[in-house]
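Bear in mind these aren't lab numbers, they're just calculated from the coordinates by the rules spelled out. All figures in this text were calculated on a predicted structure; none of them were measured in a lab. Cβ atoms are built from the backbone, for glycine too; each structure is taken alone.
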Structure I
Amino acid sequence: MRPGLTIGEFAQITHLSVRTLRRYHERGLLEPALVDPDSGYRYYTGEQIPAAQVIHRLRELDMPLREVREVLTTPDPDVRASLVAAHLGRLESELDRTRTAVTSLRRLLRPEPERLDVELRSVPSMTVAAVGEVVDQVRVLGWYDSAMAELGAALAGRRPTGPPGGRYAGELFAEGRGDVMVYRPVADPPAVGRVRPVVLPAVELAVTVHHGPHDDIDVTYGRLGGYVTDHALVVDGPVHETYLVGPYDDPDPDSWRTEIGWPIFRVAPG
């Protein structure tokens, strides 16, 4: 009777190459059912096929060998599910970063950039309900979602006096960590949880509108920054964003409009 499937047969069945199967054996990830002591030939059983297929799929998803071993060896299905879910979450984040980079590159490489309309605007002081914190740049999107949700809950039943917005310190982009504030204008802001009343000071801004999803908003930032530099306007203070139409207004990203305001100091002519 044959001792089992040869490594070549097992490779054909599982779509794992012979070289890969040997490496998995050496690392203790998928050991043969039998190794002939005389010839050194490896033999596998049919019962090992599902485990090999699981390994194949997890490695296709770039899961590290250490985590693959944890998935295979843990007897707890909930632990296995959480390990796979954590890795899928990382993959989704990487996919988002890739999609954002591709969108920005396509826009940057257009032969003729679209027209940039810039308005120089004096913005008066404004009373808002705000959530502010020092945040790592990699956490900004998640922090923004939770802060906006908290603002929405705190202001339930109150009528906003304007669209929501945000303030982003230069250190956030230059050093990867900085002050971030999101807010909603309201006449009588409460103090609930992280939500606090804040009076935003008056400011001079160079303003443009980014249309559509935020995947390539960095391109609009760059073009506005170039405008400010070309026109010899001195930058001072955090960048302002106003969400004229955002995900809380319309789930369709193509309808979003984000106003970007670059603080400036206007020099009198002459």
Structure II
Amino acid sequence: MSSVPASTDHFPVRVLGGPTALFEYGGLRFLTDPTFDGPGDYPAPGRTLTKTAPSAAAPGDLGALDVVLLSHDQHPDNLDHSGRALLADVPLTLTTPGGGERLGERAKGLADWESVELDRPGGGTVTVTGVPAVHGPGAREEVEPIAGQVIGFVLTGEGLPTVYVSGDNASLDAVKEIAERFGPVDTAVLFAGAPRFPVIFDGRLLVLDSAQAAEATRILGARRVVPVHCDSWAHFTEGHAELEAAFTAAGLADRLDPDWRRPA
């Protein structure tokens, strides 16, 4: 695949560890899936989630936030105790329809392809559209009863780049639907890490692996990719090295944001 010229509208994305990233877009400050607890175990039926590394920042270090983009609220590797407490100080959390009901008045659930317009500080709006995500292998109707609802997001605005935040998605078919409506994408924040549990879906992928993240980049025509959700948790079976190798093998190494690695 030929190289796509870099967008002139790149903006910094600060990767904080796990699925958590901070960026400013259209004058608004966005945070993805907040996880700020220290390392430790989260027991769950049939499995234990183990956080292996702290976040690169504490909630108090982030400054004022305008919006949390929360792929789902039911798993601690996407919303832990500290992240849940942080939501009380953020004016708006966008998430799944079920999460919108569970998280209270500051949360809004978005159905697939449903949009909300947010006022920009200098005038104009940012449009956030909920897009499909499937948290496991197979069709959504088969996966959701086990893994629950998950959502991704696309951000657009006049004079702004198109941004895709995948959430915990394992479906390239969903990526194709998104590309048909919004591609090419300027920046894709792709959740990867190839998470697996032997007792869930027979150990098959719950989120994209590294090779699939590279393929999602190709499908989206993404000019820049910021991988997240690929460190800090024991059930993430692929990390930075595997991602870089997969993007290099696909001829897409130039799409990886040079600052994507979470700080050590």
Structure III
Amino acid sequence: MLLKIISLNIRYDKPDPYEKNWRVRRKALASLITHYAPDLIGTQEGKAHQLLDLHRMLPNYQSIGRDRTGNDTGERCTIFYNTERLKCIETGDFFLSETPEILGSVTQHWKNSYPRMVTWGRFQTLDENINIIHYNTHLDHNSEIARKLSSKLIIERLSDLDLSNSYLFLTGDFNSTPDTIERKTFLQTLSNEIYLKDSLFNIEISKQLSFHDFTDEPFLAIDTIYYDCRVELKSIKVDQGKWEEIYASDHCPVIGEFLF
């Protein structure tokens, strides 16, 4: 079986001027997704009206995940899934703080200005009955200590999972490069003896660059897909190009194909 996953920060509706504006970009983003036809999409920063726009243009997808504030006005780590390939069995969220079950919680000494979170879902393929667990996150952009403690919390949660009959994936905007402690944390062996691999590990760094800030040259490698060590990586790339002659976001999508 082949599974295709995209990780993409879609950029919140600021709003931005000209072709950076969400009302201009949204069609390009939908075209990108339609072209690649992924089974799962880990998104970051989307707000409710942006996600509704995508649903209107992508009728084969449903989504899971709440917003980070609890009042439906905040950013989300929404996971989209293709209903023609997958069904969602279970879903949840937790917050990257010392009180992860408290909605919108922030721990002061972590020094992050906004709540950060993880959205996760347990899915089953409709044909092969393969179970997939997908975690999706967005680490803090300013606080290094928040990123380190967040990655530690996430890996602890992953270690608690029963993966005997499920395969694990982690997508995200990690706001940190592959050589950092927080990124290396995700490569640790879990308590169940399973570990994740960075799908971009063997790609030269120039092709890992995913953040371009609406310039013509991406300059930071901060997005990736981590995948279960029991799964084979068939293909991986960061699409650094434009869609419909504009950038769909200020981040490039990471597109991976995985064989079971």
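Thinking of I, II, III, which structure, once log10 I(q)/I(0) by the Debye sum over Cα atoms at q = 0.17 Å⁻¹, for residues 77-196 alone is computed, gives back -0.94?
Numbers: I: -1.07; II: -0.94; III: -0.86.
Derived from the structure labelled II.
Comparing distance in nm of label points 7 Å out along Cα→Cβ at positions 93 and 189 across I, II, III, which is largest?
On the way: I: 2.9; II: 1.5; III: 3.6.
Ranking I, II, III on distance in nm of label points 7 Å out along Cα→Cβ at positions 93 and 189, first place is III.
Distance in nm of label points 7 Å out along Cα→Cβ at positions 141 and 165 computed as 3.0: which structure among I, II, III? Working shown, then result.
Working: I: 2.5; II: 3.0; III: 4.2.
Derived from II, not from the others.
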